[in-house]
Structure I
Amino acid sequence: MRILLIIPAYNEEESILDTVNMIKIFKETNRKTDYQVDYVVINDGSTDRTEEVLKKNEINAVHLISNLGIGGAVQTGYLYAVKYNYDIAVQFDGDGQHDISSISSLIEPIIAGEADFVVGSRFVENAISEFQTSNMRQLGIKIISFFIKLVTGKKIYDVTSGYRAANRAVMCYFSKSYPKKYPEPESLVKLYKKQYVIKEVPVNMFEREKGVSSITPLKSVRYMIEVCSAILILAFSKGEK
């Protein structure tokens, strides 16, 4: 079983090396697992020293010539996963917030044939995450979760989680059609419309230690409103592929 970690990175010069080193340490200390873990960093047109850090440390990466946004970067990762025949693709943030030790829990439902797509969650029952995010963002997540259930009838708690795993079928689908602006919540609606099976499992996440989050309280409110609108449009779009 070959697993690819897709690591989108935009201006992560302070964090990306620590993230990759965490993955390398995990691989060294877990050689007897039934799966092989590889990674690819998708450098999304960074304007800082991210590209320099990646090249200097000979880190496997795809360097996009312009910034495509998180959706475009992740879709590039899915294209890479399909091209090189990986069995499972895992989206893994470049800022160090995702705990690589949770990967076994994340991919297990796919290996067991119980799900096509798995969301790593901070909010499900038996949650284990050290980091829960701010109260304001949790409120926004709950509202977005409500809208997704409204249009799909399915409940996902951590709808903005970027720690997610996809099987081969979902990889192929997302390599051809993936949301660009609000990919995490919108992609869930797309999968439900296509009758894919989604499961949510508890994973551990950390608070960002380096770099600066681009999400401010004002942006959080605007994001929530725009995401809910996008979900409604997507859900009732007959031309959805």
Structure II
Amino acid sequence: MTKRIAQFISGSLLLVLFCAFVFTPGERNKEEASAGWISLFDGETLNGWIQKNGTAKYRVEDGAIVGTTTPGSPNSFLCTFNEFGDFELRFEVLLHDNELNSGVQIRSQTREPEGDAEYGRVNGPQVEIESSSTGSPEAGYIYEEAASGWLVPDDERTYHKAFKDGEWNEYRVVADGPLIQVWINGQKITDLWNEESYMSYPRGFIGLQVHSISRNEGPYEVAWKNIRIKPL
């Protein structure tokens, strides 16, 4: 009986170790890489990213990039060094405070620096991130930062509750020529065809926005994780 128990424990232990090996994040990353996915965030550092505007603070915490507002700062953007044209982008985002508005830039650029500025103004299409509790129909729609404003017309930005307040939300963004599509937690929000925007922004960097706040607001935080992209 003792021998059988020992064999059972030994076999169970091997099974647990086997399952742990099969389902490790590293193995999942290898599987995604074989399918053409590129991880933009290694979960530990900000390697591959550079801040171009604003004074918001970006740090890595618990496997996520966390952006924290600073009083009176203009819009801040943590941007990829690499540029992308047609792609599928996936990420998860959490708003720590429902008061904060945020977004992710796609195919974006910077203008020529002015004065003693090190980087020019970030501009280009932005996928909106906003709490459902604000009552405004904006999460998942496309805004052209420092350019044309809303690309999705007012009457097409219908109110929805796909964005879950206080929880991690999964975004899926497909940019294929003039077509930009956005899903939040599996629900399609945007199906935009805009040739004029595509002509201006055919490719560019990905940027994580921390929105500006006044001097008497905040601090607020937003976090992103599992940021990955697959060129089309």
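Laboratory data are not the source of any read-out in this text; all were calculated from the coordinates shown. What you see is a predicted model; the values in this text were computed from it and never measured. Cβ atoms are built from the backbone, for glycine too; each structure is taken alone.
What the table shows:
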| item | result |
| --- | --- |
| Distance in nm of label points 7 Å out along Cα→Cβ at positions 60 and 116 - highest-scoring structure of I, II | II |
| Computed 24 for relative contact order in percent (Cα under 8 Å, 6 or more apart) - originating structure among I, II | I |
| For 15.4 (mean count of other Cβ atoms within 10 Å over residues 164-171, calculated) the corresponding structure among I, II | II |
| Identity of the structure behind 8, 30, 34, 16, 6, 4, 2, 1, 0 (criterion: P(r) over Cα pairs in 10 Å bins from 0, in percent, calculated), options I, II | II |
| If helix-only ellipticity at 222 nm (-39500 (n - 2.57) for each DSSP H run of 4 or more, over all residues; to 500) is computed and equals -13500, the structure in I, II | I |
| Test item: distance in nm of label points 7 Å out along Cα→Cβ at positions 68 and 140 calculated as 3.2, pick one of I, II | II |
